[in-house]
Structure I
Amino acid sequence: MKLLLDGCVWGKAAGKLRDAGHDVIWVGEWEEDPGDDAILAFAHAEQRAFVTIDKDFGELAVHRGQPHHGILRIVNFSARRHGDVCLAVLNAHAAELAAGALITASPGRVRIRMA
């Protein structure tokens with residue numbers, strides 16, 4: 001799956017996802033942060049699902065109607081677990097994410113909101 005990881009997602013998660021065969025770009029490798037609107041627009045233009053810990057992106061998608069190719073928000077996990085959590089969600093819910101779902105994963109719970 002094509003993914004864009006927000007800069008707040010642990011950088012080593014990108015490597016773990018790449019090792020699992022995903023096409024990953026990590027915002028933390030960019031020279032500067034262009035802001036939330038531009039990041040989500042980039043993910044949409046590149047047809048990448050977006051992974052973040054920031055709830056602002058769901059608000060951009062839901063309340064402002066900004067287009068996207070799926071958003072995965074990971075909540076209340078240590079940084080070192082980001083890659084494993086992403087892989088688990090992708091293994092179970094890749095089809096929903098690819099269809100534009102907003103998915104929130106927290107310990108013991110995954111919520112899915114279809115677009």
Structure II
Amino acid sequence: MTVETFRNDPGNALSALKAQARRWRGERLAGVEAIGLAVALGVWIWIPERWPFALPFLALSAFGLWGITDRTLVAGRRRIPRPLRFALRGMRWLVAAAGVIAAAAALYLLFGALLGTVVS
């Protein structure tokens with residue numbers, strides 16, 4: 001690691017996820033998004049009383065969708081019309097927020113279950 005790398009990296013989990021998503025290929029990101037969404041929907045359809053199990057998979061799906069959106073924005077920086085670029089940036093932000101909320105809710109529910117404060 002160089003000094004320049006440390007200057008550009010704020011050192012939090014979200015920046016690590018961002019760097020990981022930018023390293024992965026588009027097919028891999030699409031697969032992660034599809035699998036996460038399929039498992040989350042499966043949990044909601046077949047065992048709706050256990051809906052908290054779907055939250056980590058929704059976060060995984062959001063990771064894949066965020067990566068695809070980010071790749072689209074970076075690759076088509078000059079070719080994408082301004083209104084579409086604006087919409088993609090908004091979508092990227094919303095997907096990131098949804099993923100963080102799903103992951104945080106899953107962690108809170110997990111810790112609550114481990115401490116015995118959440119009734120299942």
One of I, II was used to calculate distance in nm of label points 7 Å out along Cα→Cβ at positions 11 and 75, yielding 2.8; that structure is I
Which of the displayed structures (I, II) returns the greatest value of Cα Rg over 2.2 N^0.38 Å, for residues 19-58 alone on calculation?
-> II
Ranked by mean count of other Cβ atoms within 10 Å over residues 67-74, which of I, II sits at the highest value?
-> I
Consider the structures I, II: one of them gives -26500 for helix-only ellipticity at 222 nm (-39500 (n - 2.57) for each DSSP H run of 4 or more, over all residues; to 500) as calculated from the coordinates. Say which.
-> II
Calculated from one of I, II, mean projected area of the Cα convex hull in nm² reads 6.2, and the structure in question is I
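Just so you know, all these numbers are worked out from the coordinates, no wet-lab data involved. Here the structure is a predicted model, which means the values were calculated and not measured. Cβ atoms are built from the backbone, for glycine too; each structure is taken alone.
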